[in-house]
1. Taking 18 as the value of relative contact order in percent (Cα under 8 Å, 6 or more apart) derived from one of the structures shown (1, 2), identify that structure.
2. Looking just at Kirkwood radius over Cα pairs in Å, for residues 281-352 alone, which of the labels 1, 2 belongs to the structure with the highest value?
3. Looking at structures 1, 2, which one was distance in nm of label points 7 Å out along Cα→Cβ at positions 1 and 241 calculated from, given that it came out as 1.9?
4. If log10 I(q)/I(0) by the Debye sum over Cα atoms at q = 0.14 Å⁻¹, for residues 81-288 alone is computed to be -0.82, which of 1, 2 is the source?
5. For the read-out distance in nm of label points 7 Å out along Cα→Cβ at positions 25 and 273, a value of 2.7 was computed from one structure; give its label from 1, 2.
6. If helix-only ellipticity at 222 nm (-39500 (n - 2.57) for each DSSP H run of 4 or more, over all residues; to 500) is computed to be -13500, which of 1, 2 is the source?
7. 1, 2: which one has FRET efficiency 1/(1 + (r/R0)^6) of positions 41 and 337 (r between Cβ atoms, R0 = 30 Å, to 0.05), as calculated, at 0.10?
8. Quick check on the output: 19.8, 58 is Rg and Dmax of the Cα atoms in Å, derived from one of 1, 2. Which one produced it?
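FYI, it's all coordinate maths here, none of it is from the lab. All figures in this text were calculated on a predicted structure; none of them were measured in a lab. Cβ atoms are built from the backbone, for glycine too; each structure is taken alone.
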Structure 1
Amino acid sequence: MKLSLFMMPMHNMNRSYPLTLDEDIEQFTLADELGFEEAWVGEHYSSDIEQISSPLVFLAFMASRTKQIKLGTGVLALPYYHPAQLASHVALVDQLTKGRFIFGIGTGALGSDIEVLGLEGANRQDMMLDSIDLIKKIWTSDPPYDFKGKFWNIKITENVWPDLGVGPLPKPLQQPYPPMAISVSSPNSSSMRVAAQLDLMPISANFVASWVVKTHWETYLDECRKLGKVADGSKWRVARSIFVAETDKGAEAYVQKPGGAYDWYYDYMFQVYSRMKAPGLLAPRPDTPPESITHQMVRDNFVIYGSPDTVTRKLLALRDEVGPFGTLMMTAHDWSDKAIMRRSMELLANDVMPRVNAELNATQAA
């Protein structure tokens, strides 16, 4: 099992924007130093707590500050962009990262972002599919271009001057294009079927219960069977909130600290889903009555915490429960207690993951 970092990012309100950006940069750098396989960052325009408006700009900045870690968008909302612009921007970032880029895509979900861009009522799923089809055509073709999509057309036919280098849209370093991933959250999500159909790497979100994550693998398996494909768990990434401390008692105290990094996060997510009139999406179990759900219940069920021994056991149990995911994505949380959070990442990378993989290798050998 590989280890990656997933950063939404999420920071408590009223914290300094420059300070939280510095923390995000430091966390990416630490992940690289600790041997994390990948680091992903999300995209939001209109949120005080998720202030990275361009993951491409952020990853281009991180390219020169990291050495080996792969850098992924988690995710770029394709309906927000013209495909020709986005194809060109992604190609540039793939070149700047020397081929360490992963192209994570999605439809966009934050209502305020959708409103400010005038996309209320738009069929964003179809827009995403149209966009990715056009982007692939751009990257695998030379001008003249004349691609007709459902929502966009890509056309350069009159202004192609080969002797002056005018006309070609840039191509990524990785050929024919960078690896692609798609985010998944709802039970039995149709995005898992899209992942199987388009050979995308699925990413299961951290803010859903493990029983929901299990339906993701079941849906993926079902779609692969229909397509005559072999489902490959190594492509599947599962994001979880994880905190490791020296002792179980210390880990529990930190995770349950009122207003702390984990308590605040799940209180916030609980309020978001409550305002959406969908608290049941945070149900720790399928039969949990929605009216009984509290943010403390969600926090204690969703965060994997404890000593290295305990977290190792919980991660192995999670994989047994949900399916054979190949990459664990540790979700980033606020670094208001920097030393504690750095130590948790160190314990996860240097102590927990070697134990997890030793157990998985022993089981496979047996």
Structure 2
Amino acid sequence: MATLPDPPRVVWKINSGEGLASPVVAGGTVFHFENRGGRETIAALSAVDGSEQWATGLAPVFEDGQGPRGPRCTPVVDGGEVFAQCSRGTLHCLDARTGRVLWDIDYAKLGMTFVGEKGRVPGARRHGFTGAPLVIGGMVYAMVGGKGTGIVCLDRASGKTAWAALDYEPGYAPPIPATLAGRQQFVCFFVEGVVGVDVRNGAELWKVPMKTDYGRHVAAPMAHGDTVVAGSHQTGLQGITISADGDRFKAERAWKNIEAQPNITHGVRVGGHYYGIGDPAKLVCVDIATGKTAWSDDSLFFPDTKRAMAAFIVMGKNILSLSSGGELCLFAASPNGFEELGRTQVCGINWCLPAYADGRLFVRDGIRKKGGNLICLDLTD
């Protein structure tokens, strides 16, 4: 994509119930997770016209002071199945064609105690489970929390536990698969810090402690070569070098960039550079090798700079961003400076990542209690 239509054509637009889960598109179907009648409900819609194919209610909604009543975790779609994680800590596997629940599991039965917005309890047990499960082959990996259940591997066919490990509590980021220092592993951003986890049994391979108020670790870690990039609103963005140390692994902080500290935005990588939102509300480009800021720009619109959020989609040599103010911006993925290629207003206030398929962008807005809209935009005009 070399430019943006201004404005893009609205293919269809429907009302959306409350929630912060992002839409997912697969096989011509949009999977949408919202509050319906007090239940976190997953719905399948036609990507062509937004018509509903099925809807399945899963669990009672959760509400706190951070957002609307409804689901906060983006569903995962793979191989004809949908995996939906509800705010209070339940995981449901559904048939993508019919919406029939194939199995579900309550994390409470694995030792997790959901608390909600009370006291100083940190992480997902406070504001809801937002870190999507990881589905690989015949296994599903979820960050649960509790004694020996920091990460749990579930059999995809039955939902039964294959193994469980670690005592850490989940933050809000999903587990990320990576190969570091020659070993396949998962990078998990727990309340206690960033941890490398053995894919075979959940054993801890390495750890870099990172502590923040209430364990607000939202931005997903990323890996480039043997470097892990991770950070939060009080730790700065950090580069962690992973190396083999005999039969073990060594993790060393290579750099820290305070200006690029992420808050509630997942960054993206193009080549050897990281692109994301830094503090207080700037688009930043960071050299992953050195941690130095290549450039920063403050022209994106955020209605609340203290909780600025943007979603990014890499499109070849460019990056498409959707800000929390509903502004779509296309810019060059270049470390030489911010080069805007197009900008247009497409929706209202939002904290959701858009989905892109076949020239169409699916956006969801509305972070207030009245819900919002699910909109399909044609970006090819």
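1. Only structure 1 yields this read-out.
2. Of structures 1, 2, the maximum of Kirkwood radius over Cα pairs in Å, for residues 281-352 alone occurs in 1.
3. Here the read-out was taken from 1.
4. Among 1, 2, the structure yielding -0.82 for log10 I(q)/I(0) by the Debye sum over Cα atoms at q = 0.14 Å⁻¹, for residues 81-288 alone is 2.
5. Structure of origin is 2.
6. Source structure: 1.
7. Details: 1: 0.90; 2: 0.10.
The read-out was computed on structure 2.
8. 2
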